[in-house]
1. Which of the displayed structures (P, Q) returns the greatest value of FRET efficiency 1/(1 + (r/R0)^6) of positions 27 and 155 (r between Cβ atoms, R0 = 35 Å, to 0.05) on calculation?
2. P, Q: which one has Kirkwood radius over Cα pairs in Å, for residues 115-178 alone, as calculated, at 13.2?
3. Assuming 11.6 is mean count of other Cβ atoms within 10 Å over residues 43-50 as calculated from a single structure, say which of P, Q it is.
4. Out of P, Q, which one gives 44 for percent of Cα pairs over 26 Å apart as computed from the coordinates?
Structure P
Amino acid sequence: MALFKDVKKPIIKAAPTGAEISPLRPVYVPKQPPCGGNCPAGAEIRTWLTAIAQHEAYGRTPEQAYEFAWSKIVERNPFPAVCGRVCPHPCEDGCNRKEKDGAVAINALERFVGDFGIQKALKLSKLSEQKYEERVAVVGAGPAGLSCAYQLARRGYPVTVFEAFAKPGGMLRYGIPRYRLPLDVLDAEIQRITELGVELKCNT
């Protein structure tokens, strides 16, 4: 019994309702959630997942929640429908939920939101109406080059992307089988980038 005399037990008090309450309280620690920390694109996964899961609490319809989720994803990544199909989803490896029953199907949800954006013809938006005179050249119209052009264009820079092949997309077009990534999905997400004013010069 001596072993237990030095153990400090939490004091249990009674609430006015008769329920027992503990003085122990959770401490908020401002850390990045492991799902977001594992994402190479730095996506704010928790933000858009919460928007979908708790849309009623935020006063949104499901469609409004999907549109908000899409807008949060494309802040970092202009290819949600593509990534939802081909990404190896390391975010799910870090998901805390897997310790209980199973990781949240983040990849499948991203694909759904990306397809929703295509079906609803959602448009990418610019961060500023300011237009810079300096022109920027990007070599290669693969996912990295197109993402770079997208981030520059939305900040007001005129961008030209030079691509050696006949069509843009890089490994997304020429390296991934069509059963994994249909061309209409890829083309739809590339078209949104060109609608921001990005110029593509293929066969160069």
Structure Q
Amino acid sequence: SEPGMSGVVRYYDPYKYRSLLYRAGDSDAEFVQRCLEQIEETLMFEGPHTVAAILMETVTGTNGVIVPPDGYLQGVRDICDRYGILHICDEVMTGFGRTGAWFGVDHWQVVPDMITMAKGLTSAYMPLSAIAVNDRVFDHYRKNVFYGGLTYSAHPMSLAAALSTIRVIEEDDLVGNAARMGRVMAELLDELKAEHPSVGDV
């Protein structure tokens, strides 16, 4: 594994199939509670006052496409609120309809402080990324200058590609189609799992 950023602390994904936190017979609620306790314990070890944000992929991507159990994202949001920590959802892979909702976090009615997005924003026709922030974060930068920027920030061609992409997603109901196809795919994958003992989890 290549070196990561300094000052970053990691915690386990809420993945029952491979998690060290899962106990045989756990309900989803019990497993979620154990995962949230692990996050809170990690905060206590580090000192919540030293933690700026909890940054997470809403649905973990390259680590296994791990869909969090119901209650998990709500619990993370509650922890962030309790300790005054920003909740940041990375929706670079899951945003713009790929999960059957505009953003993956929408499935759990959770509103993070920040959402990062890219890829689906332009369907990769042009490079573009963006960050959506809530009023609390936005108001901070009304009074405090953010000294940052990139050479190609807000490139008109990329922004035009984003507007066209979003229009097509809406007009062709691609979000709804992803939701419908997701249900079909889930059924087919469950059938495959039932037939093949080498498939452990879907």
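Every number in this text was worked out from the coordinates using simple rules, so none of it is lab data. This one's a predicted model, so the numbers in the text were calculated from it and none came from an experiment. Cβ atoms are built from the backbone, for glycine too; each structure is taken alone.
1. P
2. P
3. Going label by label, the one that fits is Q.
4. This value belongs to structure Q.
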